[in-house]
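Below you'll find the structures, each written out as structure tokens.
FYI, it's all coordinate maths here, none of it is from the lab. The model shown is predicted, which means the values in this text are computed figures rather than measured ones. Cβ atoms are built from the backbone, for glycine too; each structure is taken alone.
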Structure P
Amino acid sequence: MSSELTLSSNKSRKIKDKIARYGVTLGGLLVLAALLLIFFYLLYVVAPIFRSAEIHNQTSFNIPHQAQTLAIGVEEQVEIAYLFDDSSTARFFYVQTDNTKNQTAGQEIASIKLLDDHRVSTFAQSMAARKLYAYGFENGSALVVSPKFTTSFPNNIRHISADINYVTGQTPVEMDTQGHALTQLAVEKNMDSLYLVAATDDNRLLINSLSSEENFMTGEIEWSSDITEIEAIPHPISQIRLSSNLAYMFVLSGNHLFIYNIRDLTDISLIQDMDVNADDASVTTMSLLSGASSIMIGNDNGIISQWFEIRTEAGRQFVKAREFDNQHSVSQIVPEFYRKSFFTLSNDATVGIYFTTSDAELFNDRIQQGSIEHMSVAPRSNALLTQTDDSFHLFKVDNEHPEVTWKALWQKVWYEGYPEPDYVWQSTSADDEFESKFSLVPISFGTIKAAFYAMLFAVPIALAAAIYTAYFMSPGMRQTVKPTIEIMEALPTVILGFLAGLWLAPVIENNLPGVLMFLLLTPVGIVTAAYVWTFTPEKIRLSFRDGWDAVLLIPVVLVCAYISFALSPELEIWFFDGDTRAFLTNELGIGFDQRNSLVVGIAMGFAVIPTIFSIAEDAIFSVPKQLSNGSLALGATPWQTLTRVVLLTASPGIFSAVMMGLGRAVGETMIVLMATGNTPIMDWNIFEGMRTLSANIAVEMPESEVGSSHYRILFLAAFVLFIFTFLFNTVAEFVRQRLREKYSDL
């Protein structure tokens with residue numbers, strides 16, 4: 001009977017063992033599968049940002065015309081294109097066939113005669129986003145217009161109508177009171193001001209400043225004009241450009257660029273003149289990037305150079321920041337509307353696409369047969385329209401993420417207005433023409449910095465506490481201390497971050513000398529208390545049981561803290577001239593932020609200590625007693641037994657504890673989010689903050705546009721964080737296995 005019960009019990013145990021084994025195996029496989037799914041999903045979201053730019057021919061059509069085309073363009077939906085010709089006519093036509101709307105590519109919508117009795121002598125267009133076009137006439141006048149598109153939905157079908165907006169009225173603006181023909185022209189508008197700059201055939205340069213004001217009686221916009229003549233101009237003038245803020249005028253004469261400060265039209269000054277050609281080549285064209293902070297110069301040897309203003313020892317000057325080699329003579333430079341990309345056109349129909357911030361050539365190839373006379377980029381940068389004689393070609397452009405390259409992410413980049421290349425993370429701005437800065441280096445550095453200071457605070461305290469609790473502390477006290485510390489791990493990190501940011505940070509700022517004194521005084525106080533304890537009567541010392549000695553240090557630490565904070569105001573007066581923050585900044589050149597690395601180190605260290613303590617304490621306490629007892633029996637002291645036997649045997653578990661704590665610190669979000677200034681700077685200064693990968697994702701993900709470069713780079717940051725933790729864990733496991741093999745024979 002007993003044998004049958006035993007057999008039944010063994011079968012039941014075997015079944016349970018198999019279920020447990022298969023359950024654990026399945027659970028491990030599911031965890032691995034989940035990690036792989038996360039890994040591949042991150043790759044799936046990130047991969048598109050590294051795709052190359054592509055241009056595909058979409059449609060071609062003919063539009064017969066007799067006059068010479070001066071400029072072409074296309075509206076935002078890429079349904080209607082327009083052209084301006086030298087007969088002062090604006091023509092609108094469809095560029096795509098849509099049978100549901102009864103429209104055919106090349107079908108003309110409207111032809112608007114702007115003026116009848118003026119002969120065109122020159123033509124200009126503003127920065128792409130402004131969509132202003134200006135005719136210059138032989139009688140010294142100019143007309144400023146812009147295409148206007150209105151969207152309506154009759155019968156729930158989108159319909160776009162086209163018209164012309166006369167920006168300054170249908171009457172041409174007088175530029176030259178002497179009536180000389182205009183040979184060069186530039187136009188730009190900013191808020192309520194519009195500037196027209198013209199060169200005349202008798203070699204004079206004129207600036208017409210027009211200010212708008214609404215007539216409160218009629219509601220019409222009325223323009224007032226103020227003409228200024230610039231003395232000592234260069235000859236001949238080949239091109240003129242205006243900055244979008246109407247602060248600078250750029251005049252190109254041959255290979256020489258003259259830059260004028262026109263902020264004050266009563267005091268116009270030439271601030272810089274320089275040769276801008278490359279390698280003894282000849283300048284062929286000039287254009288301004290989106291935002292008009294950078295000048296792009298094209299040469300007949302294919303070199304395109306970028307120039308922008310920076311602060312130098314001699315004041316603010318325009319300098320050459322970078323070059324691109326197009327390998328073909330550059331006939332046109334066409335900037336995008338809102339990004340720092342630009343298209344180049346060569347005489348053999350070779351089109352190049354470049355992005356200045358990432359210093360990248362994205363595309364360079366011949367896109368059609370023959371030559372291209374005019375080229376225009378769609379406002380959304382998703383289409384390209386070209387013209388050759390009567391033939392028009394519409395190309396689809398796939399170039400969603402030009403700002404992302406490995407260099408832009410991980411190397412120093414020279415941004416507009418910066419004195420030198422630098423690592424910068426600044427993803428958004430209120431300005432559409434903002435140059436996004438997507439360097440992952442500052443936030444990766446911030447992650448390492450936060451983890452370093454947290455571990456610097458947590459590791460000594462956690463390991464010392466684990467060693468004392470497991471090896472020296474009495475069993476009764478251990479039963480109270482160990483669960484108490486482990487319960488600390490259940491504290492929500494958002495609470496720790498809240499307390500660190502709103503309570504601890506001001507306390508440290510107001511009592512910084514006391515905090516520094518406490519860090520120095522506490523070890524001295526503990527050693528002094530231990531020394532004094534040796535002189536106390538033996539009766540008193542024997543009244544405390546072994547393992548309860550740490551209780552005596554609690555009042556010592558409290559007294560040290562009280563003395564340090566009580567003397568903090570006096571220390572500030574004696575050593576820091578009454579203001580520690582000002583002394584650090586002004587005398588030592590050390591920046592100080594209220595929410596800094598010291599605050600993060602203490603707060604995040606407080607969160608990491610329970611993890612390290614619990615695992616390390618278990619590893620030390622689990623060392624077989626026969627090892628320590630044998631060591632003691634052979635004459636070793638408790639300290640020798642600890643350092644040469646117990647810690648070596650427990651070293652794999654201790655190392656795992658430290659690496660688990662490091663993984664927790666690297667991935668921490670809420671504490672670094674609330675206890676730092678979230679400034680993506682690269683500085684080891686303990687009194688300045690940082691921005692980490694996890695905090696950056698938490699802050700910016702809600703405001704990023706789904707599918708945008710910003711959105712995908714945030715997923716790339718998550719991928720980098722994933723790789724960080726994966727590498728840490730891999731190294732930790734490798735080292736742990738080596739330690740286990742090395743000390744397994746003890």
Structure Q
Amino acid sequence: MARSFCPAGKRSGARQLSAVHLDRPVARSPRAAVRALACLLAASAAAPLCAQAPVTVRTPATPLVAHDPYFSLWSLTDKLNDAPTRHWTGSEQQISGWVRVDGKALRFMGGGRGDTMTQLSRALTPTRTSYEFEGGGVHLTATFLSPALPDDLDLVSRPITYLSWTVRTTDGRAHAVQVYVDASAQLAVNDDQQQVVWGSSRVGDMAVLRVGTTSQQVLQKVGDNVRIDWGWAQLAVPQQPGTTSATIGEGERVAFRDGTAPVPDDLAMPRLAHQNRPLLAARFDLGNVGAAPVTRRAMLAYDDIDSIEYFKRRLPAYWRRDGMTMAQLLERAERDEPALRARAAAFDRELTADLERAGGRAYAELAVLAYRQTLAAHKLVADIDGTPLYFSKENFSNGCIATVDITYPTSPFYLLLNPRLLEAQLRPILDYATMPRWRFPFAPHDIGTYPQANGQVYGGGERSEDDQMPVEESGNMLLMIGALAKVQGNADFAQRYWPLLTKWAEFLRDKGLDPENQLSTDDFAGHLAHNTNLSIKAISALDAYAELARLLGKKQEATRYRTTARQMAARWQVMAADGDHTRLAFDQPGTWSQKYNLVWDKVLGRGLFPASLRRSELAFYQRHQGKYGLPLDSRKTYTKLDWITWSATLADDRATFAALVAPLHRYMQETPTRVPLSDWYETTDGAQVGFQARAVVGGVYIKMLDDPALWGKWAARAAK
């Protein structure tokens with residue numbers, strides 16, 4: 001299907017969502033108005049005209065190279081050449097770029113002094129970020145492609161981003177053009193005080209430059225606000241006309257960039273990363289460029305050697321499971337590039353179209369921004385028998401690994417795009433909970449601090465029940481396993497862990513209706529007794545267990561737990577009622593909260609709670625929204641982005657869903673906090689309260705699960 005120009009879609013309020021260049025005003029001609037109206041009308045049709053358009057509106061940050069919690073680079077400014085690129089934590093990890101036109105150097109990427117190209121636009125798709133620039137009579141397109149297609153575990157695991165630069169002239173004349181790029185040693189250190197070494201080699205017809213620390217303390221550093229300091233950052237440059245590459249110091253950048261004098265490889269190593277900062281550099285002489293576009297390309301990669309420590313076993317990235325080396329991976333990636341570009345483009349078009357079909361343009365743009373952020377907060381590894389294990393990092397909330405109440409809000413993304421990846425997240429928790437060392441009748445919160453998955457560290461850890469999340473995590477696990485069975489059509493995964501799941505179901509049966517004073521996933525709000533939303537989770541989880549039992553042929557158990565869940569749901573409605581809404585806590589009249597946990601009853605089609613409850617809650621929510629969204633509950637004005645999307649999905653009509661999502665889209669565009677999308681922010685001014693770059697933004701994909709046809713289509717593709 002040919003892509004049609006879509007100048008406008010629906011934005012919050014009366015404003016129009018621009019799909020044009022960031023730095024250019026929208027010209028509202030009569031023809032443009034007609035096209036805008038056509039696009040708005042098409043948004044509710046089966047095949048929206050504008051559904052394939054990339055995201056061009058302002059976002060708080062732009063993903064450039066986003067693969068895992070360590071290899072994750074972002075631009076935190078509207079223009080790529082306004083400031084250095086940064087790791088998701090905010091630490092500078094600069095990749096830089098210049099175009100030299102007829103001898104004049106113009107910067108298009110990274111910070112620094114000197115003249116810059118004019119940025120015309122920036123566009124995002126699920127797998128790609130591209131920028132358009134002009135200057136000196138030439139037009140430059142710079143593209144970052146990370147084809148992490150979720151139905152292909154090898155691609156999800158590959159730590160490689162394809163970089164490309166395409167140049168053509170704009171003034172009808174030919175120009176002598178060179179493109180220069182470099183990647184800093186900052187990519188391979190936790191801080192600039194660490195010593196680094198570097199080198200280069202040939203891999204096939206590629207020049208491969210690399211840099212890493214001298215100490216190479218693999219998997220030794222744990223924590224939250226940290227960066228990898230083992231393994232090797234790599235710039236792989238395929239053979240192309242006019243290409244020169246070298247490892248240089250920052251002080252030699254200008255001479256190498258401009259080609260004014262020979263610059264040999266820097267051999268003054270080891271040295272501290274900030275001392276004449278080592279750079280992996282490449283220069284491409286394009287010769288005289290005219291109107292016909294000329295492209296040069298490279299790959300930015302990271303070889304982390306070992307990726308995760310899992311109960312004292314060091315596990316490699318999934319792509320290494322059969323003994324593949326980094327050199328072999330680079331050769332394969334280079335060979336695969338043309339096919340992967342085509343596959344990624346087709347994936348982007350189809351997913352974006354389906355997102356818009358499910359929830360409208362504003363929703364689709366939010367989900368596109370969430371795509372790479374979700375993937376980049378995880379690491380896919382292979383167990384000793386090759387089994388895929390998938391570990392999240394709790395970014396900027398405490399650094400835990402495999403946190404259950406991170407996996408829970410993230411799960412819609414994987415339930416839709418590849419349920420095998422959700423299984424790979426649940427398996428480590430389930431295996432840990434079967435060990436004698438986990439002695440509690442409820443599910444764990446985590447299994448360590450990233451990247452060491454050696455046992456729970458949160459709250460009381462393995463020692464006591466202090467600050468545990470008993471109802472929360474047990475309910476999360478049963479609901480996610482129940483959703484897996486729904487999409488897979490069987491309970492085979494559950495059967496392997498049935499005694500454990502039964503123990504958790506018994507715990508929720510006894511403790512779930514009116515929870516004691518304990519933490520929920522919204523632990524930043526503190527302990528809360530008689531939490532009505534947490535109670536919904538327990539009730540729905542018991543019903544999920546009943547359905548699992550039915551699928552496994554355990555008829556008596558299924559009937560017993562289904563009856564229990566129905567009875568508890570009926571009691572809940574009486575206990576929680578508070579006029580035109582329901583309470584935050586059973587014993588607190590005059591309060592309210594988002595009942596986002598109701599969403600599973602709807603998307604799984606279980607019917608425990610009446611549709612009238614959802615409708616009354618949604619009507620109340622719309623009356624209590626702030627400028628940037630619905631507060632989490634009546635205690636504070638802050639909110640959670642993922643939970644608003646879940647609450648919005650309770651709606652049966654597009655208008656109600658859109659009314660709750662529109663403020664999220666406004667927040668995405670207007671938040672003053674320039675970080676990878678924060679899920680915890682103020683509804684009054686859009687400022688970040690805490691958290692950033694977390695996987696939980698994958699929760700916005702819950703709306704796609706509310707459409708059985710879309711859910712089945714995408715999940716079936718991954719099962720092939």
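Given 26.0 as the derived value for mean projected area of the Cα convex hull in nm², for residues 232-663 alone, which of the supplied structures P, Q does it correspond to? Mind showing how you got there, number by number?
Values: P: 33.5; Q: 26.0.
Considering all the candidates, the number was obtained from Q.
Where does the value 4.0 come from, among P, Q, when distance in nm of label points 7 Å out along Cα→Cβ at positions 224 and 328 is the thing being computed?
This value belongs to structure Q.
Comparing structures P, Q by distance in nm of label points 7 Å out along Cα→Cβ at positions 344 and 632, which one has the largest value? Kindly include the intermediate steps, with their values, before the conclusion.
Working: P: 8.0; Q: 3.5.
Answer by largest value of distance in nm of label points 7 Å out along Cα→Cβ at positions 344 and 632: P.
Could you figure out which one of P, Q the value 0.75 for FRET efficiency 1/(1 + (r/R0)^6) of positions 408 and 560 (r between Cβ atoms, R0 = 30 Å, to 0.05) was computed from? Working shown, then result.
On the way: P: 0.05; Q: 0.75.
Clearly, the read-out refers to Q.
So relative contact order in percent (Cα under 8 Å, 6 or more apart), computed for just one structure, reads 13; which one of P, Q is that? Walk me through the numbers on the way to the answer.
On the way: P: 10; Q: 13.
Label of the originating structure: Q.
Say we calculate Kirkwood radius over Cα pairs in Å for every structure; which of P, Q gives the highest result? Intermediate values should be presented prior to the final figure.
Numbers: P: 32.2; Q: 26.4.
When Kirkwood radius over Cα pairs in Å is computed for each of P, Q, structure P gives the biggest number.
Match the computed value 1.1 of distance in nm of label points 7 Å out along Cα→Cβ at positions 88 and 120 to one of the structures P, Q, and report its label.
On the way: P: 1.1; Q: 3.2.
Computing distance in nm of label points 7 Å out along Cα→Cβ at positions 88 and 120 on every structure in P, Q gives 1.1 only for P.
Where does the value 1.13 come from, among P, Q, when Cα Rg over 2.2 N^0.38 Å, for residues 56-279 alone is the thing being computed? Show your work: numbers first, answer last.
Details: P: 1.13; Q: 1.01.
Matching structure: P.
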